[in-house]
Each structure stands twice: as C-alpha cells, then as structure tokens.
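No value in this document is a laboratory result; all are computed from the given coordinates. Bear in mind the structure is a predicted one, so any value in this text is a computation, not a measurement. Cβ atoms are built from the backbone, for glycine too; each structure is taken alone.
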Structure 1
Amino acid sequence: MRLGRTAASLGVLAAMTGGAAIPMAHTGESPAARLALYVGTYTGSGSKGIYRLEMDQETGALSEPRAVAEAPNPTFLAVHPSGRWLYAACEVGEWEGRQTGFVAAYEIHAYGGLREIGRQSSHGTGPCHVALDRTGRSLLVANYGSGSVAVLPIGRDGRLGEATSAVQHRGSSVNKDRQEGPHAHSINAGPDNRFVYAADLGMDQVLIYRFDAERGSLNASDPPCARVAPGSGPRHLAFHPNGKTAYVINELLNTVTAFRHDPASGALQEIQTIGTLPEGWKGTSYTAEVVVHPSGRFLYGSNRGHDSIAVFSIQEDGRLKAAGHVSSGGQWPRNFCLDPAGRFLLAANQNSDSVVVFRIDMASGRLSPTGHRAAVPKPVCIRFLPSR
C-alpha cells in the first residue's frame, strides 16, 4: 500500500460502506512515514463498524480514526498477507434467519478504504476470532457461542466460499457460569500449516487438528488436545517465532501456560503456568490477548479489570519470567497489536473507547507510554495493513 499522494492527483478518497462513501482525509505525510491500521469494534454504542487510522512509525502518533465499513459487531479482524483483503468476524447469533454468525469480506482500496465483497456463514453463533492459514487460501473461524470452528476457502478474488470443514466441540468444565459447554475462543494455524489449534474456554482444552491445506479440512490429531488446569478458560494462543514453544493465555484464572511444541505430531506439552497479575493484587480481572514479540525475547498479555499489559521475558528453554506491568491507559484492554517492526504496542481499551500507543524497549521489552492515543468507540481488535 502506498500512502501520502496528494488528493489533487487522485481525486476524492473514499471508502465504500453499503454503497455510501465516507471521505478519507489526506494526511500530508510521506508514504514511508506512516502505517495503516484497522480497528474492529462492538457496534450499537456509537460505533459504525470498522475504523481506519494511520500511525507515524517514528513517533507512534495516530491520525484521526475514520469509519470505513458498516457491519454488526465486526469485532475480530484478519488482513490477508497480500494486503488486498480484510475479513471481519461479525459477532452475532442470527443471520439471514439462521442461528449463525457470519464473516464479512472486504476489498482494500489503494488508500485504505473498504468495499464489502460478500458475507459467509461462520457455521456457529457468536464468531469471535478469525485467522488465515499459512498459505492465505483459507480463513479459520472460531465461534464462541456455539463452541464450533470452521474453515472458509478464499477465492482468487478474495471472496469467501462455503465452509470446507466445520467441527462442533463437545464438553464442559468446572466453572458452571462460564464453562457449561464448549466455547471456542480462538483458532490458529501451526508454524508449518500442518496443524490447527483451537483454544476452547469452555472445555479447558486446546484442540489439535490435522489440517489439509489443499482440501481445507480439519481432522482430529493424535493426541487430539492439550489440557490446562480446570477452570483456566484458555482463550488465545501465540507461537514463538522458532516454532518450539506455544503460549496460551487463560481468561478465567489469569495465567499463561507455556507448551513445548512437537512439530512432527503437533502435540503440546505443558512446561509452565505463570500468573498475569501482580502478586498480592486483589480484584476481579480476566485476561484477553497474548502476543510474542517478533524478536522472540518477550511476551505480552492483557488484563481486563486490572487494566494492564503484563510483560514477560522469554528464557532460552521457552519458560517465562515476569518483567512487570504497565497500565493500558484505559479500561478493559481487549486485543492489542505490535507494529511490524516490533517498536510499538497498541492497546484497544474497549470500555474507555481508546486506542493507546506504547513504545517497546528493544533491550528489555518494557513498555513506556508515548502520550499518543485515538478515540475509537468500543475497540476490540487492531490489525496493521502490510505494505504492498
């Protein structure tokens, strides 16, 4: 994507949302100085849907957010590695008269506007997470409400096809309020794309599937899952860049579990579980996101309630060492995202309607506020647009 040409040379910048054009402001910055990013939100409280911003990659300063697509609860986003398409999990329980949510597909215009190019059933209610497989030919979807996962094929034009595979999870765990049944909370392709991992909060399991990238199919692996302590509520998963370790953040017990990853079988073996909250802190809090720094030296996790980002250093054996906390700069930090260079962390504070920027110390991994933030209603997920 190239940014920063004059409006006069290109005419009006617009993003199409259901046929209505939303003008895009020219920033006046050079193309190399700014990165485009998108924010998914919960709608109904002042939000229209998906917002677009630009970030100065030297200072972390954010532009004024612009609404670029309207959809119901387009919470979690995935950007295709080509930079041509964006996909949004629309977190609803009914669509077109059916008990299902859906995924909306968008074409990304040259200046970041979005044009919707179709919707496809997520094969379950309350879709809350989407991710691309390593080839970019399939979109993986996790449905929290129904506790199911699905694979949607991506066509040459970026449109989504009917699911090539859909799996209903079955099971429960000890927390009767939150774990009365399955609640698939995330789904990710493994490092070599041969396995797919689905963290199910309701079952206290990370289900492991063999993935056929040609057919877009999921089949139970052997072993079929990795377990966490009862009542943990596994939510999101992140692999270390070397592929030897995976980290699962557990929403209900406020912990991170480190697993040793066997690339041959896809198996995950627990090596450590560590808390995300300061020792001795009393209060109600729930974790949300987990991200490994591209250097492989640090890991970050968000705490909703304590309203902080927990920082860990990653040891040579993959285990974690607590390295402190920083206030998220708002309330209820949900997803957060690192810029491609790993220099900044952007936190989506859902209950204070803000995206807040932190600078990352490349030696220690510690976070420091930049003073830069943007007002975005009910932000949930942040995704950068790759350069093209």
Structure 2
Amino acid sequence: MKKVVLAYSGGLDTSVMIKWLIEKYSVEVIAFTADVGQGRELDHLKKKAIKTGASKIYIEDLKKEFVCNYIFPALKAGAKYEGRYPLATALSRPLIAKTMIDIAKKEKADAVVHGCTGKGNDQVRFDVTVRALAPELKILAPLRDWELKSREQEIEYAKKHDIDVPVSKKCPYSLDLNLWGQSIECGVLENPWTEPPLDAYQITSDPKTSPDEPCYIEIGFEAGEPVSLDGKKMNPVELILKLNEIGGKYGVGRLDMIENRLVGIKSREVYEAPAGTILYEAHESLEALTLERELLHYKQKMSYDYANLVYYGQWFSPLKNAMDAFINTTQKFVTGIIRVKLFKGQAIVVGRKSDFSLYDESLATYTDKDAFDHKHAEGFIKLWGLPLEVSGKRDRRFL
C-alpha cells in the first residue's frame, strides 16, 4: 500500500490521522474535504493538511449535489429516523464516500480512509458505500484499531506533534455541521439526564430569548421540492440557507433524543435542523392536501423504511432506487404553497393551498352549503362493520 485518500474534515480525529497514517503505514496521504455547507471557510484546511503531512488536498464544493440528489429525495420520501431525526449527517455520508472514491480512482490510490468511530453509524455508511461502488479499494478506519482510545489521548497526541485541533478538554463536543443540520455529541451530553448546555447549540437561538412576535413565511413547492420563499424563486442551496437563518433566529429545529444506533447501542443525540424541521412540516402538510388517502397512508409506511435505509448506509442499493421510483410518482401533484408560523422554537403550518388540492369545502363544511349526502352513511357503516358483526355473533356463541 503506497497511497491513500483520507476523508478530511479538519476535526480532532482526522487532524491527528494524517500524521498517524504516515507513521503507521509509511504511505502518501491525499486529503479530501467535502463542502456540504459547513458554514465556515475551508481554505485554511489546505495549509493545515499540508503542514501535517498530506501530499495534497482536494476541497470539493458539493452543496448543490447534496441538496438536489440527497436532501430533496429524502424530503420527498418524508424520511426521519425513528420519526424525528432528519438524517443530516446520514445523508451527507454516501455523497462524501462516492466523491472520495472518484478521487481515489483518479489518483490511483490503494485505499480510502475515514475517521469514523468503531461504535458509530458513519463507519457503516462509508464502508458499505465503498464496497458497493469500488470493492477493489481497501478501507482503513484508524479509530477502530489505533492506540488512541479517547478524545483526551488524541488531544495529547496532537499537542505532541504540534497539530492544531479545534477542541480542548474544556470544550469536548463533537460537532458535525452541514446544510441540513448539525449533530452534537460527547462531553456532558453523554449523560441522558443532563440538559444540553446553552453553549452546545451553534445555529439556533434559545427559544426563550427568541423574538416575542411570530414570523410568517410562505414556501412554494413543485412536484414535492421547495422552489420559493415568500413568492421569490430561489435556488435550492440559497433557500435552505435562508430557512436555516430564519428558523435559527426563532429557535426552531432543536432535537434531543435517545437514538438506536445500527451497531446495537442506544445513544443520546442532540441535533439542530432549522431548515429541515420547517420543510418537513411544510411538505407533510402539502401531501395531506394533495395525496389520496390510501396513497398517503402507504407512503407514510414507506417513509419509515426509507429513513432506516438511509440511516443504515444503504443509499446505493436496488431497494432505494425502487423506492425513489415510487416516491417520485407520488409527488406529481405535490405542488402548492404552505404558510408556516415560526415562534418560540416551533414551526407550525397555518395555511395551505394548491391547484391540485383534494380538499373540497362543500363536502367538509357543516354549513347550509354542505353537499355531502348524509343518507349514504348508514348503509356504508353497515357494510363496513359487517365482518365484525358476523364474527361477534360467532364469538358470543362459543366464547
């Protein structure tokens, strides 16, 4: 093994990993950083990676591809892991892994390297993607087998080798931020009884100190994808950034949950997802207006399975491709405008309209404009309940 490509974030793990790989394997290390909307300048990483020992670094702007090919499909699917987590980290991993593979092929590297922990989910997402798209490449995951057994030991290793790292023993949070949200782990958060300190949150305001007057926004959708904000057409990246800004100001999108990891352990996870929270609420409301009942109910069942598939790292799978085909069919008429009220940490849908709406006010009203034929109800109920009536008679005879 002579050359490897490292998925390099510049965080604690990958910062010390360049030096460690060179010492352990005597290999050339090529660093690769994916810009998926971390919200900070990445140019400094080039100098840092080279100083630490990398021969070169690729910094790829993947924001548009991330939104269009990963976030929006998951949004249309209604995919939230365990009904809550909007999969911000999970959605970025297959894209990062795919791009890392492309670079490895271009550089004729022998292996790819990631900085995922041995008890996390990301290792599965990276490894499975590589095995699906480039099984000939070796996979190195130093955190699974190196001698540095804690973040404190990594910090000491960084000090010893004069490696600049973005954490300290006083601030031990592990943060992962992209356009779709941020995950926050470690430190005091590992105790599920401890309330997240104020300094744990990075992109959302404390709902208690957010504005005392609500903010109303209107989101336009076409075929299930958000395309406008308050009547203004916006490109996908711009729209999400704006919603993060507005939602964050009002404290929208904070999640604190006990999550079931794929490797079998329960983990306390804290998330921030302003844009994701707003868009999921809006999209679900528009589907409720435009999808026929049985189609909506069946799709809701699929949303659960789709979220699991993403969480489990099976993005590049035949099942995911088949699910996308079905989901895209369901989105044909999911076009319209949703009005959302943002206030003190909440995003509440307060209005919806669509040219493809299945809501008929003349059928729903209780005024004198009611067009529903109430006489049909008795016969319908008799036939609907007939199987239960027949089985009930049997049960009374024999039970």
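Comparison across structures 1, 2 (criterion: relative contact order in percent (Cα under 8 Å, 6 or more apart)) gives the highest value for 2. Source structure of the calculated read-out (percent of Cα pairs over 20 Å apart, for residues 186-353 alone, 60) within 1, 2: 2. Structures 1, 2 were shown, and helix-only ellipticity at 222 nm (-39500 (n - 2.57) for each DSSP H run of 4 or more, over all residues; to 500) at -13000 was computed from 2. When Cα Rg over 2.2 N^0.38 Å is computed for each of 1, 2, which one produces 0.93? The correct label is 1.
When distance in nm of label points 7 Å out along Cα→Cβ at positions 98 and 322 is computed across structures 1, 2, the figure 2.0 traces back to 2. With distance in nm of label points 7 Å out along Cα→Cβ at positions 314 and 330 derived from the coordinates and found to be 1.7, which of 1, 2 does the value describe? It was calculated from structure 2.
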